[in-house]
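**Q** So, here come the structures, one by one.
Readers should treat all values here as calculations from the given coordinates under stated rules, not as data from a laboratory. As the structure is a prediction and not an experimental result, all values here were calculated from the model. Cβ atoms are built from the backbone, for glycine too; each structure is taken alone.
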Structure I
C-alpha cells in the first residue's frame, strides 16, 4: 500500500478543498444556466456526492500504487472525453448541459485524486457518473420500450397462466389477454402489457447492483455473479407472483374492488420484501457485514 505522492495533502484536507471548489463551480454553473428539473435532480446528486466525500475521507484510506494511478488517471481522462462525445453519440440532448458538465467535472476530479493516489475518495465520484449514464440509458430505453419489452410478454403470460391453472382456475389466453371466470361467475380479463413484465423492477435491481459493485468492488467474484443471477431471477419471480396474486384476487372477489387494491399494492410489497431479503443476504453472507460492525474478508 502506497501513500499519496503529495505529502502535505491528506485525504481529509483534499476532500474539504474539493467540496469547496465543487460548491463554487456548481453555483457558477447554475447561475449561468436556466433552472430545470434536471438541474435540480443533478444538484441533489452532487450534494450526496459532497456528503459522501467527507464521509469517505474519514474512513481508513486505501492508496493507489503507481500502476493503478496511471489506470485511474486514464479512466478519468476517458470520462472527460466522453462528456464531449455524449451528445454526438445520441445519449445526451443538446446543448451541453448539466449531464455533460457532471461527467466532465467528475472525470477531472478522478484525474486529480488518481494523481494524489487517494483510492477511497474516488468512490463518491462514481455517484454522478452512474446517475447521469443511468438517466440517459433510461431515456434511450423509453424510446425503444415497445420492442425491447416485447420478448418478455409471452413468457410472463405463459408462466402466469400455468400457475393459475395449477391452482384450478380454468384460464384462457388470447394474445396478451388472460381470461377466466370468478367464483361468482363474472368474467375476469387481465391484459399483460409492458408494465406487467417486471421491467421496472429489473431496472431498479440493476441500478442497485451497479451502485453496490461500484462501492464494494470486492463483491465482484464468481459467487457474487451467481448471487446476482439469483437476484434477477427472484426479482422476475416476484413480478410473476404479483400477477398471480392479482389473478387469484379477481377469481375470489370479482373484477372490481379488491382486485384493484391488490393491483396497486402487491407489486411494491413483494419487490420491497425481496430486495430487503436479497441484499441482507448479499451483504451479510457474501460481503461479510454484520450488525456488530465487523467486516470479514470475502473470498472470490
Structure II
C-alpha cells in the first residue's frame, strides 16, 4: 500500500478502504500525515460499525471511544451488533456523536440505560432510526430518552425482545413520536391491546407494525389500525393469543375490516390466531 495516499484516485481509494474495519482505519490514519489528511474526509466516518466483538470485553468500547474522539461529529450512523459494552464505558464518548441519524445496538446484551441514553441525548431531533434488538438491560428509561430528544425526527424503532420495557413505556413513546412509520416490538410483553390501539391512534403514518408474541391482542387492535393507519403495508400479530387455538385473539370480522381499510397491506403474519376461519384466510391469500 502506497504511503502517499494522495496519489490514489477517490474511486480506487474508496474501494481499497472498504475492506478495512473501523479499528483498521483508526490505525491507518496514524501511519503518516498523508493518510491522516486523506482519512479526515467525512465519508470514511459516516458509518462506524462493530459486529460481534465478543472476544474482548473492552475492545468495542475502546474503538468507539477512539472513533468518537477523532471523528465523533462526522459519524451519522453508529452500529454495534453483539458487542460487549460494560456499564458506563461509553458515557463520555457518546457526547461527541452530535450528528447521529441512525443508532443500532442490537444484541448488545450488556448495554445499560446509562450508555444508551447518553448516545441518544448527544444529538437533538436528528435520530431517524433506533434499533435495539435483544438488549436485555434496557428499560423504559431508554424509550423516554428517545421520546424526549427525537420526538419529531424518529421514523423507525425496533425494540424487539427487550423484555424490560413496559406497556407504559411504549405508550409514552408513541404519544410523543407521532411521525413513526415503522414500529417493531416482537416478543415484547409490553404490547397489549391498549398499547396497540394507542400506537394506531398516535401514528397515522405507520406502514409497519411487527408485534408478534405480544400479549393477547383483540379485535380492537385491528379496528384501530383500520381507522387510523391507511398506509399500513406490513403487520405481524402472530403468537399473540396465549389462550390457545379457538380462545381469545382476533376474529374474521375484524380482519376483513382491516384489509378493507388498509388497501396497501401486503405482508400479514397471523400464526396462532385460532379464531380465524379457513374460508377467510383462503380468500385473503387469493385476493
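**Q** For distance in nm of label points 7 Å out along Cα→Cβ at positions 33 and 129, which of the structures I, II scores highest? Kindly include the intermediate steps, with their values, before the conclusion.
**A** Working: I: 1.9; II: 4.1.
Structure II comes out on top.
**Q** Let me ask you something else. Name the one structure among I, II that Rg and Dmax of the Cα atoms in Å of 24.0, 80 was derived from.
**A** On the way: I: 24.0, 80; II: 22.1, 71.
Computing Rg and Dmax of the Cα atoms in Å on every structure in I, II gives 24.0, 80 only for I.
**Q** For which of I, II does helix-only ellipticity at 222 nm (-39500 (n - 2.57) for each DSSP H run of 4 or more, over all residues; to 500), calculated from the coordinates, equal -22000?
**A** Values: I: -22000; II: -10500.
This value belongs to structure I.
**Q** Of structures I, II, which gives 9 when relative contact order in percent (Cα under 8 Å, 6 or more apart) is computed from the coordinates?
**A** Source structure: II.
**Q** If you don't mind, another one. Looking at structures I, II, which one was distance in nm of label points 7 Å out along Cα→Cβ at positions 137 and 217 calculated from, given that it came out as 3.1? It would help to have the intermediate numbers written out before the result.
**A** Values: I: 1.8; II: 3.1.
Going label by label, the one that fits is II.
**Q** Also, I was wondering about something else. Quick one: FRET efficiency 1/(1 + (r/R0)^6) of positions 89 and 161 (r between Cβ atoms, R0 = 30 Å, to 0.05) came out at 0.15 when computed from one of I, II, so which one is it? Intermediate results must be reported in sequence, preceding the final value.
**A** Numbers: I: 0.15; II: 0.85.
Source structure for this number: I.
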